[in-house]
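Trainee: Listed next: structures, encoded as structure tokens.
No value in this document is a laboratory result; all are computed from the given coordinates. All figures in this text were calculated on a predicted structure; none of them were measured in a lab. Cβ atoms are built from the backbone, for glycine too; each structure is taken alone.
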Structure P
Amino acid sequence: MDCRLYLRASTNEQDANRARKQLEDFAAEHKLRIVGRYVENESGAKLHRPELFRLLNDANASDILLVEQVDRLSRLSAPDWQMLREEISKQQVRVVALDLPTSWRLAETTDDFTDRMFAAVNAMMLDMLAAVARKDYDDRRRRVMQGQAKAKADGRYRGRVEDTKRNELIGSMLLAGLSWTQIQEGTKASRATIAKIAKRQKIVSVA
């Protein structure tokens, strides 16, 4: 059975490949053939994730989409999660997550009745864990905002400290005519940061 690894981290400062060995070990243990690895640094709260949708576009019916945890796949709002679920269903991809043992049976070849039964149970569990992941995301954002509001009220909040050395380098790279993709690869900065510096310097650059 073929499987495709999906590895995601929320920011460029985090290591999206952190769980690669765990996924590869799981695939080897269950005799799955790895036919693709898809790695990206994007928020799980965003539906727009190019590598995830490239995986789905590449996948054949019954391929396994293997992830470390369900929240690597989704911290989406309910409407966005429904859209992603529909795309997964349309492509007939099986989602297997290391933190969801009920999904492991989908990595095994069984009879049609057992396949359908476990697929139904797994779909229910995926929906539940996706909702929990979104609630955790919303709760953490709310706590951060509350902490910032209190710090502002106490006169202690000054926002994120700017990485001036890195930003000066980005400015120099923009002036040299490098593309945003090249700058991202060289500095690990987000496109939003590059856009901010380009706007500050009034530079029109190749994204």
Structure Q
Amino acid sequence: MGIILKNDQEQEYRLGIWEITESYEDLRSKLSLETEEVKTLEGFRNPSRQVEWLSVRTLVNEMTGSNTRIIYTEDRKPYLLDNSSHISISHSRKYTAILMSKFKRVGIDMEYMSHKISSIANRFINDNEKITDSPDQLSYHLYIHWCAKEALYKICDKKHINFRKNLTIDPFIPEERGLIKGTVDNIYGVDRYDLHYKKMDNYVLVWTCK
């Protein structure tokens, strides 16, 4: 289907979401890949992983208007080969989400909500965080926390971060969309972040830039 959400905040960030309805052949035909990229693509044994990988490159090209190559560090942090923008990537089931910024660091996460998250909440929720008592909102509230911490983890280059110990999300009442605040407290010091969140059907999307 292509881009279903495109949000350009001048001098801040570019946000794009791609709904994957195309086949492998459809997505592959949109791309001009380097030899190493072809090897990477063909190295995935799972066909859905191949389609996911292709959707990321297709969305990046749509957002930049050019054939842009993505490289990964040893920690699996993505960056653009031409260093034209900072980039963060997330994918969940049928969606691919990308956040880009020329001047700011970025982090994004998107998750499909299931009811399993309650059973692992103690792994990432700390004593300073407040979770709703409402059964109808519990799963959604936890997923916002999880996605927010994933976004912070990514913007901090995935280094020296324990979700429960080093990341704290300020108390908030979950809405369909909103702005929340989070704190990173690790060996590099203490830093505060604004995080945007949005509910899309049964998915949660959270992004931040600084």
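Trainee: Comparing distance in nm of label points 7 Å out along Cα→Cβ at positions 75 and 139 across structures P, Q, which is largest? Show your work: numbers first, answer last.
Mentor: Details: P: 1.3; Q: 3.3.
Top value of distance in nm of label points 7 Å out along Cα→Cβ at positions 75 and 139, among P, Q, belongs to structure Q.
Trainee: Out of P, Q, choose the structure whose coordinates give helix-only ellipticity at 222 nm (-39500 (n - 2.57) for each DSSP H run of 4 or more, over all residues; to 500) equal to -8500 when calculated. Write out the running numbers ahead of the final one.
Mentor: Working: P: -17000; Q: -8500.
Of the structures listed, the value fits Q.
Trainee: Also, I was wondering about something else. Which of P, Q yields 3.5 for distance in nm of label points 7 Å out along Cα→Cβ at positions 67 and 107, as computed?
Mentor: Working: P: 1.6; Q: 3.5.
It traces back to Q.
Trainee: Given a value of 37, 22, 14 for semi-axes √(5λ) of the Cα gyration tensor in Å, calculated from one of P, Q, which structure does it belong to?
Mentor: Details: P: 37, 22, 14; Q: 30, 19, 16.
It traces back to P.
Trainee: Moving on. Ranked by mean count of other Cβ atoms within 10 Å over residues 43-50, which of P, Q sits at the highest value? Write down the numbers at each step before the final one.
Mentor: Numbers: P: 15.5; Q: 11.5.
Once mean count of other Cβ atoms within 10 Å over residues 43-50 is worked out for each structure, P has the highest.
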